[in-house]
Structure P
Amino acid sequence: MTAEAYQFDALDRQIVALLKQDGRITNQEIGVQVGATRAMVGARVQRMTECGALRIVAAADFSAYDYNLLIALGIKVTGRSAHDVAAELARLPEMFAVHTVTGAHQIEALVAVHEFGELAKTVMPALLKIEGLGEIDVAIATDIMTYNFDVGISR
């Protein structure tokens, strides 16, 4: 089964909602709150994670790691597949997110840096080594209104 084919039921939604509140909650604690056994909760979590419908991850605050700049890149690709260029971009440690998209650009990326000088020192030299990068539109985030990890089935 794939994540796309997984059908969440009411119990799955309850389990996911509790995991979103506290990713370290035990299967026993979840079971008590949803009226299921520890084993049933464990089996549900395992099934959802194995098919890719659920990932349990730690999410840290952007500024907690002293990142002071978030830069959005709109990238046009030439002479190479956008997927290949995006995969290469995604390997750069400064890349916060990389997406292939439709529209004016083939790739959109978010770059996280501690200070503006990192752009010239590390990011730009790394970008110049990637074949297929065409025009790059750059925008600097002036304020992060929301960066919501609370998305998915229980909304």
Structure Q
Amino acid sequence: RVLEVLGKGEFLSRLYTAPNQLPVDLFVAYFPTQRSGSSIHSPKNCLPGAGWYFASSKKNEIAGDDGKRYQVGEYLISNGTSRQFVIYWYQAHGRSVASEYWAKFYLISDAMRLDRTDGALVRVITPLSTSENVQEAQERARSFTAHLVPSLHNVIPD
């Protein structure tokens, strides 16, 4: 059912674990074209649809291990007593943006300039334990993301 909702694309969903740390969930949705009705779905729509409430949100910049800067959105979400820290961004043609509106702007611009409508959503989520503060989860997610971003160029075309 999830793949039906997402549409045509390539999807990666993995859970990464390390000793004495809470897991980090990675989801990458790559759409080779966004012309035929299949397009990137915003976490702002999907997460509330799954029962999550946005407790806080902000835009941020993360330095990848490759030295490049990446624009990302960061959220603290909650569902009952469960809390999770989320990092996400849209990536296409060598650029990252955290805004759904800028992602759509670049989609249209790149369709006209480059004749390309491919793009990806990258989402990193880690839970917060009851004894953990937000900064600890934030650091775990940011560190994972910094290690991840250089390798994304191998799977998401520039």
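No value in this document is a laboratory result; all are computed from the given coordinates. Source: prediction; values computed, not measured. Cβ atoms are built from the backbone, for glycine too; each structure is taken alone.
Ranked by mean count of other Cβ atoms within 10 Å over residues 21-28, which of P, Q sits at the highest value?
Q
State the single structure among P, Q that was used to calculate distance in nm of label points 7 Å out along Cα→Cβ at positions 29 and 117, giving 1.6.
Traced to structure Q.
Upon calculation of Cα extents along the principal axes in Å from the atomic coordinates, which of the structures P, Q produces 55, 34, 22?
The correct label is P.
Using the calculated result 0.95 for FRET efficiency 1/(1 + (r/R0)^6) of positions 69 and 109 (r between Cβ atoms, R0 = 25 Å, to 0.05), pick out the matching structure from P, Q.
Checking each candidate, the match is P.
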